[in-house]
Structure 1
Amino acid sequence: MSSAILSAEDLQQVERLIKISIDKPLYPETFIPWAQDIGPDEWYMPERLISLYGLPVYDTLSPAQRRELSRLEVAQAMYTYCWSEGLFCIFMNRYIQDRPIADAERQFLLREIIEECRHQEMFARAIQRIDAQPIMPNRLVQRVAKWFAGHISDAMLFVECVAIEMMADRYGEYIRQDITSYSVMRRVAQLHHIEEARHIIFTKAALRYYTKRIGFLRATCYSVCILLTLRVFQNLYVRAEFFEQLGIPNPRQVRREAFRQYQIRFAEDCLPSVLEFINSFGGFNSITRPLWRWILRIG
């Protein structure tokens, strides 16, 4: 049975990657130094990713308060990664349902599902390791997300996952390259990057397949779906509750200021590859461009 997505050459590469995954597995239990405590000069993530960084109020915070905010906000980011990995597992489970047991593509995606599930456990364990309690989405967002995961098309679910992974990869790049970041966080980001690189052959082929010659309506739907998901991430990340915990006066006013500034830095630091991806399938048009400007202040 041939693949609708992978070429014959791709399938040869897939068989090689399956062997690597079996012969050289990377387990979070041994790859990450879970027992190592954070050092006195380390951060939970790079300082520039903190929502208040660059605002006057940031200069009023003590080093301990700044590091505490980095702990709270990196937990929010990792919670989003867990959610994204779960979505990708839903997509892959759907995709392999009608493929033969011995099919190389099916076996490859089963390995991916195993690794994506390990990633979810890894991110959850990292959140526990730093003793953080992420703030969950409100009930409306949770209900919409559950409906969304169960009812949208495979194509839309896939492009949604790819966009989130692109954003997550940028966060991970900042963390793993910053020597002042907590060693546990750097190794988590490193492991995620290594294993995602093994999946890239399928991701690139699927992107070509799902975005080739799509029409105006579908491109618009993809773009709006990604846009709303990114906004949900931003809302989860910049939280007045964190500022209140730190004793910052007028936390809700500070949150409004932080959110406006964070959107600008988010567009600069995390979205270039996402925007390039959306533009590649015609996702910016007369309908979506004003929405991106209005909701994310970009485009």
Structure 2
Amino acid sequence: MGGWIDEVLALLRAEPDWDEWDLISIPYNGKNGFDVQPLFVRALNKPGPIVVLEKVQSGPLANLREKLGVRVVIQPTAVADPADIWTEVGKARRRHEVGEPLLARKFVVAVLIVRKLRNLNRWAGKDKGYLWHFDLAKGRGVDEEFADIVEEVANDLLQHEVLIEKTSQGKKKYALNPARKPEVHAIAESAAFWNASLEEVLLRDHNTEPARRLTLPNVPQQFSIQTGDEDPFHYTSPNDAVAHARGCADAIRYEAKVKFRDGREMVEIIEEKRVLVLFFEEYL
């Protein structure tokens, strides 16, 4: 099958319509599996569709879906010849270009509200911790186009204790609930709702938005590598992180960490030195 893939990629690269696309082929290992971490990082840094050719191990595929969540199209498919691969790649591209995966509009707005309040450091219990209700959909992460449902969604978050409200001068203000900080961070960073009831309410909305409305810019600021129980090494350059990963001692466990400029942090536990190198090479 590798020959079929190379044939199709060569044809696609010769098409001007594909000039701006990074077409990458990642072969399976001997057990029809693949390294999830490097592919996950690549998809975060350059969102695009992923075509997974059957038969692939279910474990890596499930792990990839869990890590990427709603961010990109993941399209498993069985193929019989190069023409099938051509067709499936084109289908994945079209799905990506129309905004798939599509998400319930209220779900998207809920994530954007939580992100906005967190970015503004609006936590209940602190000075200037609340934001007026009429400022919820005035930019800085929540566009005015969502003004028609933003207060309804804020009320859903309030009823499930993600937000806290108070009234001042007869008008509502909202803030994040400091007792739910881990849950707030999960929503803001991964669009992951811990409360199944809240998620169900948000997903009932039949109106949809492209999942890329939730894409966060990935601007890495610091990289760190910890081998076993040793103290971690910190770098500001991906080149330095890659060099350290290549030269570090063999171990059964590595902790790779990337801190982003907006304050987010990604931590991956990696069990092979080879995968550790691939993980950081995706930032070059």
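Read-outs: derived from the displayed coordinates by stated rules, not from any lab. On a predicted model such as this, the values are computed, not experimentally measured, just so you know. Cβ atoms are built from the backbone, for glycine too; each structure is taken alone.
To which of 1, 2 does the computed value 52, 22, 12 (Cα extents along the principal axes in Å, for residues 204-259 alone) belong? Only structure 1 yields this read-out.
For which of the structures 1, 2 does the calculation of distance in nm of label points 7 Å out along Cα→Cβ at positions 68 and 156 return 4.2?
Details: 1: 4.2; 2: 2.5.
Source structure for this number: 1.
Here distance in nm of label points 7 Å out along Cα→Cβ at positions 60 and 236 was derived from just one of the structures 1, 2, and that gives 3.6; the source is 2.
From which structure (1, 2) was helix-only ellipticity at 222 nm (-39500 (n - 2.57) for each DSSP H run of 4 or more, over all residues; to 500) calculated, if the value obtained is -23500? If you can, show how the numbers build up before the last one.
Working: 1: -23500; 2: -12000.
Here the read-out was taken from 1.
Taking relative contact order in percent (Cα under 8 Å, 6 or more apart) as the criterion, the largest value within structures 1, 2 is that of 1.
Quick check: 0.4 is what I get for distance in nm of label points 7 Å out along Cα→Cβ at positions 44 and 132, calculated from one of 1, 2. Which structure matches? Of the structures listed, the value fits 1.
If FRET efficiency 1/(1 + (r/R0)^6) of positions 76 and 124 (r between Cβ atoms, R0 = 30 Å, to 0.05) is computed to be 0.10, which of 1, 2 is the source?
Working: 1: 1.00; 2: 0.10.
Value 0.10 for FRET efficiency 1/(1 + (r/R0)^6) of positions 76 and 124 (r between Cβ atoms, R0 = 30 Å, to 0.05) corresponds to 2 out of 1, 2.
Can you say which of 1, 2 returns 0.65 when FRET efficiency 1/(1 + (r/R0)^6) of positions 164 and 252 (r between Cβ atoms, R0 = 30 Å, to 0.05) is computed? Clearly, the read-out refers to 1.
Match the computed value 21.2 of Kirkwood radius over Cα pairs in Å to one of the structures 1, 2, and report its label. Each step should come with its number before you reach the end.
On the way: 1: 20.4; 2: 21.2.
Traced to structure 2.
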